[in-house]
Structures are given as structure tokens and as C-alpha cells.
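Nothing in this text is a laboratory measurement; each read-out follows from the coordinates by a stated rule. The structure displayed is predicted, hence computed values, not measured ones. Cβ atoms are built from the backbone, for glycine too; each structure is taken alone.
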Structure 1
Amino acid sequence: MIDPNNSDRYLTFDREEWADLRAATPLTIRERDLEALRGINEKIDLDEVAAVYLPLTRLLNLYVSATQNLHKVSATFLGAMAPKVPYVIGIAGSVAVGKSTFARILQALLARWPDHPRVDLITTDGFLFPNHVLQDRGIMNRKGFPESYDTKALLQFLRDLKSGASEVRAPVYSHVVYDIVEGDAITIRQPDILILEGLNVLQVGSESNEFVSDYFDFSIYIDAEELDIEQWYVERFQALRETVFRDPNSFFQNYAHLTDEEAVETARAIWREINGKNLVENIEPTKSRASLLVQKGHDHRVTDVHLRRL
């Protein structure tokens, strides 16, 4: 929930109030589109898309248009051609809270607006240090914590992106092998919007005075009660045991043959020792820096939305 000490910095909307802000924004995806965008164990439906995502895409469309006009005005004043600079949206939140699904649906909807048809999505997973580096540093069990990321490389990526570079490249991470894919990269070529999704994108701890969030035009934090997120993590772990973990190349294939009871016990231990600790120590304390807080209930459905005052 939103910190009462920060409540005056946000405008708060319950689900119905937020849904009304959709106005006449059309629903541009169908059930078959949504099926491809859902994450494991996500129960999101078209009603959720209409009530939560459409008002958000309407707001973001207005923000993007205003920013594009500001760049044009600035270029006119300077008497120069303005390089194409993507509008960057950061999405933060815990493991298993639904960031990836949220980001994919937002990407699909924003790309259907005529003013910004090119919307790219990357995750900060690609900027994790390779496993051999984590092992050498003795922090393999802290993957996902701030120190496990190559923050300098991520900052350079964003710096190049915002400078109007014709193309920038981001490393690729495989959740199957649980490591960076050596020699592979995603090439980003001046999109209208870039969505950057990750655990710690709102972090302010850095060796320099430069932060990842400095390059965001808008940021979103997906929030829920910790007990709910832990349960979602356990449910996801059980689902992965029947799918990805059975891949012969999976880093976690030894979990595929656990009994139901063993799987629950293992998932809760991982949550206590890694993901839950990272949430409490590093992720949740950053949520007050977000432009928008999205609060989920125990059923994954959004209950209220908090928009930072301008």
C-alpha cells in the first residue's frame, strides 16, 4: 500500500474512478492477443485491460505527445534538427508481481496509437552479470540484488538511447539456462517509446550520481501485499516445475521431479532467503519514486491507482 507519509504527493483513484478515465479510448486487443501476452498463472482478462490499462495508455499518449512537442519547440528555438529521442517508461516491482505481463500488455496497447507505433520492450535481466562473474564474486545467491547488475552498462545503454543514437544494443538473458546468452543482443533502433522492466530500475544507490531512473520520462511500480506476492511466487514455481524446469537445458531441471510438498517448501525457502529479502531491502523502498503506483489485490486484479501530482 502507499506510504501515508507520501499520500499527499499522489492522486488516488479506486478501480471504478480510474476506469472512468478511459473516456472513449478503444479496446484494440482481443482475447487471442491477450492469451499470448499473459504470464504463467496470470488471470488477467479483457475487463482488466479495459479498466486499468486503457486509462493508462490514454494518459501516456498525452504525455508522449506533449514531450514530442517539447522537443520540437526546443529544436526550433535552437535552430537545429532534433534527434529522435524515445520516451522511456520504467516498470518496477517484485519478482512474481506481474511486471512482465503488465509491460507486454502496455507495449501492445501503446503500439496501436498512431502517434507512436514503434514501442520496444527490454528487461534489465540482460544487464545481470554473467553467472561466472557472480560466482567469482561470491554473490550467485544474490542474483537480482542491486550488486548483481552491470549498472554501468545499463546506464551507458540509456545514455546512448537518449542521445538519439541510431541504434543501441542490449544483452540477452535466458531464463531457461539462467544466464546471459553470450554473443547475442537485442538491437533497438530509435523507437517512439521504450519500456524498461526490472526489479531495481528505481534504485538510487550508485557509485556515481547518475541513476537509471534519471532517464525515465515516466515510471510505474506494481505493488501488492508481500504475502500475496509470496503465494504467487509459489504458484509460479509449481507451474514452472511442469513446464520450463523440464527442459533438458534448464538450470533448474533438478526441481522438475520434486513432489508437490517439496516444491512448495523449496519455493518458500527461496522466497525467504532471496526474493522476499530483496523486496523488503531494495525494491519496495523505491516505490515512492514512481510516477504511478498500481496496487493489486490477492486475485491479481488492480484495486486502486496512485498518480503522482505534477
Structure 2
Amino acid sequence: MSTRTPPTLRDIVQRALDEDIGRGDLTSLGCLDPNPIRCEIIAKQAGVLSGSHPATLAFDIVDSANTVTWERADGDRFTVGDRIATIEGFNQTVFATERVALNFLQQLSGVATATRALVDAIGDHRARILDTRKTAPGLRLVQKEAVVHGGGLNHRFGLYDMVLIKDNHIASAGSITAAISLQREFMSTSDFRLQFGYDNGTIGIEVEVETAEQITEAIAAKADRLLLDNRTPDELIDLVNHARRLNPAVELEASGNVSLKTVAAIAASGVDYISVGAVTHSAPAIDLSMLVIAGE
């Protein structure tokens, strides 16, 4: 198994710049003399801001003379016509960076906005919105940050930082009890500590369950969290009540078929968490535009 360090924010931004600029901005280099310029990023629809860090870094990597002043912070709401940021620099390098910076801002603000809508829909219920690993390849770090800006929480970042025993693991191991037993046995070895850098007991074990019988088995095997996948709100109520009777402290997570129409009913079942892949894999981008400030 590879233990390569996950990409940093600079890695992510640099790859995006390399992809877009390549050998250079042919148009700006050809038809513009390098002159100072001021631009502003304007919201063309309402949303929640995310992406200021990669956007700022993009302008800086292309030209350290570029400066960005943010009128809104990540996590802030904005409406149509709001000025999000002002950029000062040279026309050639500002224009060369424009699309990459806006791509980050639009996509990540979309994630934050979609997350905030679900958080708002839950209201006063105890449940918290979680993201998943259903992220755009290479953008997990920034997409998960955007979920936090929208008021959600991060689930596991990858396969390496949390145990989630799902239906295929259970089928291959033979049972929930066997899968948990083998998992705990592995996490007590020196190989586990050397490869993953954790001590035994610092990582919780989550198990996907579908029935009351599986809940009983998982709790008896001392699972820390139960994942209730693709259950209706009425089914969730019954399963949550059953789990709480057996162990009031066990954490309960619901997933599957989560939308703005269903999330409040799912939250009302009493689960602690609701995981939603759509906030990262299907969130619509927020429309933002960069304009030269007239008269400059």
C-alpha cells in the first residue's frame, strides 16, 4: 500500500494553473502591454463563500505582485451583486489567473452553499451533516474544507484514517462479528502502528448495518458507530430506537436518498450524523464574475 503524502493546497493549485496556462496566456501576452489593473469579483447569484485560499494562492503563484483583498470570508453568505474580492496587479498575470481562481471559487462555493442548505433544513435536530469520499479526483482537500465552510463536518479523508466495515467486507469476512474481530486484531499489531501511525484504540470502528439483527450483532461486537444506509425515515426511527435501547452511547449515521426534501425527516429519526455524497459530487457551481473596475 502506498503511504505517499496527500497533495497539499499548493500542489492542487499548481496543477490547475499548469493545466490552464501551460506555455503562457497567448491572448494576454499578444494584445496587452503589461499595465497595473484593479478588478473585482462579483456574485451573480446568492451563496456561501468557499475557495478564498486556493484563489489567493493562484494569483500569488502566477505573480507575487498580485494582491487580493477579500470583502467576504469563507463561510459568509453573499447575495446577487455583492463584491466578493478586489484584485490588484498587472493585467497580463491577473487575466492569466482569472479562470483558475474563479473555477476554485465557483465550485467550492457551490459545495459550501449546498451544505449550508442541508444544515439549515435540519433546524434544531441533533444530526450533523457529513461529507463522504465521493469527491472530484484531486480536489478532496479543498472540497472537504468547503463542506466545513458550509457548516458540515468531515467524515474520513481517505481509506487510511478511519475504519468503515461495509457490506462487502462483512460478506468477505463471514459476519459482522468476524470482521470487527479481525479488524481489532490487525490494529493491535506493530505493522498497523508502523504503516498508519496510529496507536490501537485511537481509531473508531464504524459498521454498515441494515437490520435490527445486524445492529444487535454490531453493538455486541462493540462497534463505535453504525451506518444505516438507504433506510426510509420510518425504518430509521425503528432502527434508531432499537440501537439506543441496546447502547445509548453508540453513534448512529444515516446515508442514502438524502435531499432537501428528506433531510429533516431523516434528522428527526434521532441519528447523530447524516452523510451526503451529493454536496461534493453534484453541487452546482455558484456564478461569479471578475470585472475590470471602470476608470482604472
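Some observations on this one:
- helix-only ellipticity at 222 nm (-39500 (n - 2.57) for each DSSP H run of 4 or more, over all residues; to 500) derived as -9500 - corresponding label from 1, 2: 1
- Value 3, 16, 24, 20, 16, 11, 6, 3, 1, calculated as P(r) over Cα pairs in 5 Å bins from 0, in percent, for residues 169-240 alone, assigned to which of 1, 2: 2
- For FRET efficiency 1/(1 + (r/R0)^6) of positions 81 and 257 (r between Cβ atoms, R0 = 30 Å, to 0.05) computed as 0.00, the structure of 1, 2 it came from: 1
- Identity of the structure behind 26 (criterion: relative contact order in percent (Cα under 8 Å, 6 or more apart), calculated), options 1, 2: 1
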